[in-house]
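Below, each structure is written out as structure tokens.
Every number in this text was worked out from the coordinates using simple rules, so none of it is lab data. All of these numbers come straight from a predicted model, not from anything done at the bench. Cβ atoms are built from the backbone, for glycine too; each structure is taken alone.
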Structure P
Amino acid sequence: MALSFTPISSSAEAEAALAGLVSGGATLVPGSVLYTGGAGQASTFTGSGAEIGLSGGLLLTSGSGTPPITNTSTAFSVSRGLPGDADLTAAAAGLPGAGNTFDANTVVFGLNVTDPTVKSVTVTFAFGSEEFPEFSSNFSDIGAILVNGTNYAFFGNGLPLSVVDANLSAGAFIDNTGNVLPIEYDGISHPLSVAVPVHQGVNTFKIGVADTKDTALDSGLFIGSLVTGTNEGGGPITPPTTGRPDCDVVQRANTVDGLAPTNENLVGVAGPNTFFFGVPGDTGHDTIANFEKVDVLVTDQKLFDGNNDGFITFGKNGVLNLDGPDIGDSVKLTGVNPAKGLRYLGTDDNDCFVYADATVRPKGAVEGTVADDALAGDLPDVKKQVFFFDTALKIGLGDDAITNFGAKDLLVTTTKIVDKNGDGKVDFGSDKILDLPNTTGKVTIDNKATTILEFDGSTVHNGVEYFVYSKVGSAAGVADLVFAA
């Protein structure tokens with residue numbers, strides 16, 4: 001069902017919306033809800049589940065409570081001319097671009113905890129903003145979730161809900177400037193949750209959002225649910241991580257889970273992402289909206305590879321079937337040619353099986369995987385051999401050893417290796433080990449007999465830049481790099 005909004009203009013309407021979000025051993029105190037904001041500045045929303053990760057709830061905004069369900073503008077804005085809020089101004093204090101708040105939209109309400117085992121309430125939400133990305137750290141619009149006077153709305157890096165450079169660098173926002181999600185905001189967080197501590201009796205909640213320093217460009221705080229729990233609460237805001245294995249490629253910040261049994265639309269942030277799926281398991285029929293050539297798909301069991309060639313082409317329906325040929329749960333990878341599919345990049349010690357776009361590997365290349373690989377050229381040096389390391393993925397590629405690296409051979413990366421003195425030659429250093437870019441791995445060549453490579457130049461193919469290296473003085477170079485049709 002398409003995302004839709006019903007405007008809210010009064011405390012009574014806000015109370016009706018909140019009553020449907022509270023569950024467990026607590027109840028909304030009748031008559032306690034105080035709505036602050038203009039008519040239609042807030043709304044209830046429904047139908048967004050697969051898109052922003054919340055199936056419905058309450059939207060508070062610094063402008064329009066009924067934003068378009070497509071990205072119509074990079075500067076969508078409804079200025080209300082309303083005052084700010086002291087608590088929201090305090091929440092934003094210390095952020096780059098902070099200042100007085102304006103056009104504040106808040107709800108204050110009492111939540112009566114009656115179950116003696118309840119110690120926390122988990123709030124699920126998402127924060128979106130038109131300030132993303134061009135006004136990051138300049139106009140720090142703010143979202144906050146205060147309980148009994150304390151704000152608990154902090155990302156894992158300790159910063160509040162706001163469009164500031166540090167939150168963008170941490171991968172807190174999905175880039176929606178390309179209209180990958182059906183919502184106006186140029187940037188929106190992944191669906192998040194925070195467990196806030198509560199006590200027996202009535203607890204005072206205040207949830208709100210506001211513009212900072214001006215009244216331009218809207219921001220919005222989506223509230224999906226308030227569910228009681230028995231844990232102590234008070235931890236940082238986190239995306240759901242249940243079911244993730246303990247491996248670096250999955251535990252990194254830009255990981256998007258496809259573990260839910262519902263049919264999801266999964267969206268990564270700008271830069272390398274990990275999309276993780278449990279196999280076998282009920283993960284539904286999902287779509288990755290923007291699977292880029294720097295992204296990886298990771299599973300906890302190896303995918304079916306009928307001819308064991310390391311390439312996973314897609315089924316008759318053009319999607320990746322996780323449970324076997326044309327059966328079970330599936331993933332549609334927008335941006336990947338189904339006939340070419342994915343290439344297998346190996347597994348680490350913690351059962352994470354890694355895959356990436358098959359078209360990135362040069363034709364005939366021997367590729368370093370996430371494991372510690374022993375790679376070998378031919379003897380004598382008859383044919384041209386390409387040893388390929390996809391460093392643009394920014395994942396660990398292990399500690400590898402290449403033997404029989406001849407004068408006809410190439411070492412190729414997708415980010416440039418550091419040339420400390422800019423002389424066109426890469427000196428491995430005193431340890432005689434080549435450090436791959438982005439701290440992705442290490443390589444020794446011919447038992448450390450080769451310790452210098454010359455840079456032959458770079459070439460771009462299908463949107464990917466390849467950096468080519470060979471033995472010093474060899475005739476091999478960029479022209480020897482070949483790609484499949």
Structure Q
Amino acid sequence: MELRRAEEYAAWLAIMDVPAEREGWYRKCTQWAPGYAWGWLISGLDRANHADFAGAIRDYDEALRLDAGDWRFYLCRGTARAKMGDHAAALPDFEKAVAIAPSATSCNNRGLSRQHNGDLPGALRDFEEAIRLEPASAYARCNIGGIRDVNRDYDGALRDYNEAIRLDPDYAAPYSNRGALRKRKGEFDAALDDFATAIRLDPTWPTSYINRGNLHYERGDKDAALADYETAMRVDPRCGTAWYNRGLVRRDRGDVAGALEDFAEAARRDPRHAEARTSGGILLQKQGDVEGAIREFDAVLKLGATAAAHANRGAARALKGDSAGALADYDEAIRLDPKCAAAWCNRGNLRRDKGDYLAALPDYDEAIKQDPNYADAYASRALLHKTTNNLPEAMRDYDEALRLHPTNAYALNGRGNISRGKGDTDKALADYEAAIKSEPRMPEPLVGRAGIRMDRNDAKGAIADLELALSVAPPNWHARAAVQRFLEQARK
């Protein structure tokens with residue numbers, strides 16, 4: 001009797017959409033027939049439907065203990081693991097499902113996990129196999145477009161998104177993806193139309209709000225971007241990217257505490273969100289919390305070693321005074337990716353600061369070779385030239401850095417220092433003030449401006465600048481003692 005009742009629930013599940021207020025009804029299957037594998041599957045589906053993915057996985061585990069030969073159990077467990085962001089664990093489940101009974105859904109899901117794990121060729125093969133098994137699969141066609149998009153085959157991606165829309169005009173994802181592609185091409189009105197359609201078709205899918213928010217963000221409409229990111233957070237609080245993107249807006253508005261809170265929340269909701277941890281680490285480093293920054297970069301490296309992660313941790317270690325650790329990180333970054341311009345530039349900075357100028361210069365040259373538009377590399381090489389009293393080369397590099405990035409505070413400050421040394425205080429003052437406007441928490445241009453104010457008998461203005469410089473500088477700032485002495489002299 002109990003087994004038959006559980007089977008009735010299984011049949012009911014296949015044809016009915018039970019309202020959310022009836023949560024838990026399906027789980028009675030496990031009470032009536034605990035030895036019935038499908039009862040545990042039904043319970044797991046019910047939990048997953050209410051975002052209890054950990055509970056769903058436990059139910060699927062029990063279903064598989066009772067019957068390890070049903071491909072649907074592996075498919076469901078893999079899907080729950082993927083929803084939790086654990087694609088490394090999801091992939092074997094999808095592989096088992098495909099091995100037992102190949103289906104378009106299993107191939108699609110395996111492809112998505114491979115894509116998340118960085119295996120783009122494997123993902124493309126899976127999506128193409130899904131199309132072979134189910135030629136009318138708009139889902140697979142959209143996913144193929146996503147791979148082409150990542151590989152910068154934008155024309156091919158557009159054809160795939162259009163085909164997915166033709167196959168299923170009510171499927172939101174290809175509209176949203178096509179909108180993001182059109183945004184990159186500068187077709188903003190067409191992109192907004194696509195995002196609006198995607199949101200109309202599926203107002204509970206956060207990605208469309210995020211994509212539209214990104215368009216607003218890039219066009220400078222931070223209020224509209226914030227509204228879209230917060231809507232995405234509301235429709236899916238588990239979406240780490242929505243929290244991360246709101247953090248970017250808060251960071252840009254100077255709300256450091258709010259930005260750090262959002263980056264941390266994004267990482268909590270999506271433990272594999274490397275960008276959130278990276279941005280949090282960089283912001284902590286700027287605030288002088290070097291230890292906190294290193295912890296974030298350590299966490300990023302645990303997700304998978306990349307050249308950028310090693311370069312970031314190396315920069316934090318250098319600020320901490322751990323030259324050996326920083327050098328090891330830069331060397332590893334270059335080994336992982338010889339084209340990583342930041343690693344070459346940062347290693348050059350380390351060598352320059354240690355006085356090894358002959359070794360530093362080739363590192364800067366290589367950074368610029370790998371990325372000719374890397375303004376920081378020109379600014380860093382300019383400082384090397386200034387240190388070795390090659391002022392014409394220093395000015396050329398500062399000018400090039402500012403051509404590439406007109407608000408680069410480090411280049412503005414460096415060029416201001418050279419101009420002040422030449423006696424051109426008006427030009428120096430203009431550069432210092434531009435640097436302060438660009439980076440209000442950077443102490444060096446404040447000190448430079450204080451020097452000019454003292455020279456012009458404006459002791460009050462100089463004192464204000466020096467006090468502000470000391471308040472915004474990191475606790476371990478190398479110039480703190482010298483600036484404190486300068487302040488004491490200004491007060492006399």
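When distance in nm of label points 7 Å out along Cα→Cβ at positions 225 and 457 is computed for each of P, Q, which one produces 5.8?
Numbers: P: 5.8; Q: 4.7.
Going through each structure in turn, the value belongs to P.
Out of P, Q, which has the highest value for distance in nm of label points 7 Å out along Cα→Cβ at positions 73 and 305?
On the way: P: 5.1; Q: 3.9.
Biggest value here belongs to P.
Shifting gears a bit: Quick one: relative contact order in percent (Cα under 8 Å, 6 or more apart) came out at 4 when computed from one of P, Q, so which one is it? Show your work: numbers first, answer last.
On the way: P: 11; Q: 4.
It must be structure Q, since only it matches.
For helix-only ellipticity at 222 nm (-39500 (n - 2.57) for each DSSP H run of 4 or more, over all residues; to 500), the calculated result is -25000, so let me know which of P, Q that is. Don't skip to the answer; put the middle values down first.
Working: P: -1500; Q: -25000.
Here the read-out was taken from Q.
So volume of the Cα convex hull per residue in Å³, for residues 209-288 alone, computed for just one structure, reads 185; which one of P, Q is that?
Working: P: 185; Q: 77.
It traces back to P.
The value 10.0, 27 for Rg and Dmax of the Cα atoms in Å, for residues 329-384 alone was derived from one model only; which of P, Q is it?
Details: P: 14.6, 48; Q: 10.0, 27.
Here the read-out was taken from Q.
Which of the displayed structures (P, Q) returns the greatest value of distance in nm of label points 7 Å out along Cα→Cβ at positions 345 and 361 on calculation?
Details: P: 1.2; Q: 2.1.
Looking at the calculated values, the largest one is Q.
Given that log10 I(q)/I(0) by the Debye sum over Cα atoms at q = 0.06, 0.11 Å⁻¹, derived from a single structure, equals -0.39, -1.04, which label among P, Q identifies that structure? Show your work: numbers first, answer last.
Details: P: -0.34, -0.93; Q: -0.39, -1.04.
Of the structures listed, the value fits Q.
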